[in-house]
Structure P
Amino acid sequence: MCYPMDMISDGFQLGPYIVRKALGQGVTAYVYYGWDPQANVPVALKVLNPDLSRDIGSVTMFEEEGRAGLSVNSPQIVKTLMMGNQGGYRFIAFEYIHGVPLDRLIPLGEAQAVWVLRHVAQALRELKNKGIVHQDIKPENILIEKTGNCKLSDLGFARMKNGRIKWDGYSAGTSYYMSPEQCQPGLRLPIDTRSDLYALAAVIYHAATGKPPFVA
């Protein structure tokens, strides 16, 4: 069964947060605009598709995303507020970002591209310090706020040093920006922060020139 996005309607409560409207959906989850009545601020709520709630692999990956987000603290990474399970709905709450994804702003000028590079590099430094590899650096996952601040989002493919998911032999990422070692999982080459740096370089090339360095 495929659940429609309106399975959770306006006023539904997930933990301390109140759902207001649906924002979008991906392969495994739905995203809603919500409200934190205690802090009086908006939040983004990611809810695992209930169809997958009994699939151990999907649940583990979803929980890994939540744990990775809760372990980092950087102004250049979208803040994870909490994860929980409300009435069978597994969810992760994030700060709501007032901005647009980088892919909607391409191409950028040289100074703008360097600005994005510096901000995302700071995000990668925080991930490296926490033993996390993002694995899916791409324009859609870089959010530009109205202030110009850049935030890295979506740790759905996060590879954690002491994580529960064993990535050996599996490929994750977006083909335009994946490092050579990510593209050849069968070789079992080491995937670490250098893979994220490669992806960031490919993203900045795309941002500055208007096209990705390679077409896969």
Structure Q
Amino acid sequence: MIENQSGAAATRQAIIAAALRLFGEYGYNAVSTRKIAELSGANIGSIAYHFGGKPGLMRACALYVIDIAKNNIGSAMLEPISAKMTPTEAREELVELMVRLVQPLTPNYDQDEISAFIMRYIALPSEAFDLLFNEFIEPLNKHLRQLLARATGRDENGEDLAILTFTLLGQAHYFKICRHVVQRSLDWDGIGQNECLKLRNAVRFNVNAIVDASATPALRRTPVHEDAV
């Protein structure tokens, strides 16, 4: 759902909402501008007027999704971490960022349509992939790697740390992107406050366990068997 607006802004937002849904469900090549216009209730000429055509509309959809993602976690989470951040502070921020990534999007947005769009367009190289990667995914990856490196005392540029970062991201994104699988498997009617609390607690436990298992001995909070590192 996109916030109510009026006039030209409302038309533009209605077109983005329709295109986001159709591009995510059917793919870019299978969707015509006429179909987008029909679903949005706008004149087909409005697509060219507002976006310059179908490629521009796809770009607008990708940027819209990026803006939502940034608002969901905070733009500061896409910036380099402070050189003065301590290992304890890095661990705490890492845990809270991972918890935030599990949270559902604000109710003002249709999470299913956004999830479908992201899943489709991070799967194959395209302009949408490049935008999602360069403007959100890679900055977030770098921020997480820096936090994990500071919290564990390991090399920020090491390939093993980069892979470990992806394992952290994977669990958070599964709960968000595949939440219907989680709901059905756990026999939940939805993911409300109680369910979110359970997910947050699980993520906190997992992140702390991974940090302890990966950290240098001086930075571990709990003893770890060497064969678990």
Structure R
Amino acid sequence: MKSVGTPFLTFTDDLIAEYRKIDPAAHRDIIRFYELHKQRLHGLDVEKFLEIELGYTNALFELTRYEAFLVRTKYLLETLIYHNVKYLNGEDVYEKLLLRKAAAHYHILELSTAQTILWQLLKMNPDNQSAAYLVKRCLIRETPDYIRRVQGASIFLFLLSAAMIAVELLIIHPFFSQHAELLEFVRTSVFLSALGLLIGAQIFHRLRSYHFVNTTVQNLKRH
């Protein structure tokens, strides 16, 4: 019995030892290692198997291969749930993986999906500041109706300002120079109004998003 068990232990120990020699920041090396040895991973125990799987999945994320990362994440989350694993080597790998899943959706502009995951995370752990920050970024990156209306109004005012420049150059200066100063004042006011509307709307949108997230998180902490 001993002679049968020893080769298996050596096999698994050698594989995980070889993996742990790789610099955690050497993401391409981790991916190469995984792709070379993935058929052997099923011989590992659950924790060692997950350590390599998580390292590979993390490497995909770090190299911005978000689509491939999301495919692996779906399988990996199911594996964590099936084996009832939340912590690995003292780290909350389940929460970290969910956060990165949301970040991947954010980077490929799937903002609604990202927000759904982030709010789930915040319900689980309202103190997760990274999740709160990222959901704010999602909200800020969205363009609600009132922002679109303000942008439309600003574009109209910018175009009006440009038209006034043309009128000033072609008509006012040659024929009605006494009114040039007044028109210049009006034109500048229109341009600054357009700029102010645009900047003001963005500031309001940002503050509104931050306030909404902060208030919601505080409510989650009370329950």
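Percent of Cα pairs over 22 Å apart was computed and gave 58; which structure, P, Q, R, did it come from?
Q
So helix-only ellipticity at 222 nm (-39500 (n - 2.57) for each DSSP H run of 4 or more, over all residues; to 500), computed for just one structure, reads -26500; which one of P, Q, R is that?
Source structure: R.
For relative contact order in percent (Cα under 8 Å, 6 or more apart), which of P, Q, R scores largest?
Top value of relative contact order in percent (Cα under 8 Å, 6 or more apart) goes to structure Q.
No value in this document is a laboratory result; all are computed from the given coordinates. Bear in mind the structure is a predicted one, so any value in this text is a computation, not a measurement.
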